[in-house]
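Alright, structures below, take your time with them.
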Structure P
């Protein structure tokens, strides 16, 4: 299954994604998250559905390099003021 969505929230353990497809809990997805000029590639599992918000995914596998990219993204998002 291929799906795309809008990032609602992200942490070091997972993310919340707003998407239009019906994703069953337990679905394993390979995610590509742009971080600057690179892309973090992460395997995640759909864990929870939040009605009207999206689907929560838990990260299950990533390389050390992808974990570092994710850490940089989280730090950048934390330091960016909300509009």
Structure Q
């Protein structure tokens, strides 16, 4: 009797930036861009170059994006904790 080696169904990740990890990095980059945009709009208003409406709008967009990211991170942490608490 001959025993065949087990092969994975899917190829492992070739690089750290591929798959879901790349999507996560892109989401963090987009969040950083939104926060930077809000800061630039506020600075522009403070120096007299922008409007209050633009500053408030950009800050609100950044706050919503940050809230969504925080809620997502909490849900993921809760899901991982539930998986780790499962009895096998």
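Annotations
- Structure from which 1.07 was derived, Cα Rg over 2.2 N^0.38 Å, options P, Q: P
- When mean count of other Cβ atoms within 10 Å over residues 41-48 is computed for each of P, Q, the one that comes out at 13.6 is Q.
- With respect to FRET efficiency 1/(1 + (r/R0)^6) of positions 49 and 65 (r between Cβ atoms, R0 = 30 Å, to 0.05), the largest value across structures P, Q is given by Q.
- Of the structures P, Q, the one that 3.5 was derived from, the read-out being distance in nm of label points 7 Å out along Cα→Cβ at positions 9 and 33: Q
- Among P, Q, structure where helix-only ellipticity at 222 nm (-39500 (n - 2.57) for each DSSP H run of 4 or more, over all residues; to 500) as derived comes to -6500: P
- Which entry (P, Q) yields the derived value 20 for relative contact order in percent (Cα under 8 Å, 6 or more apart): Q
A short reminder: the numbers here are calculations on the coordinates, not readings from a lab. Remember, it's a predicted structure, so these values are computed and weren't measured experimentally. Cβ atoms are built from the backbone, for glycine too; each structure is taken alone.
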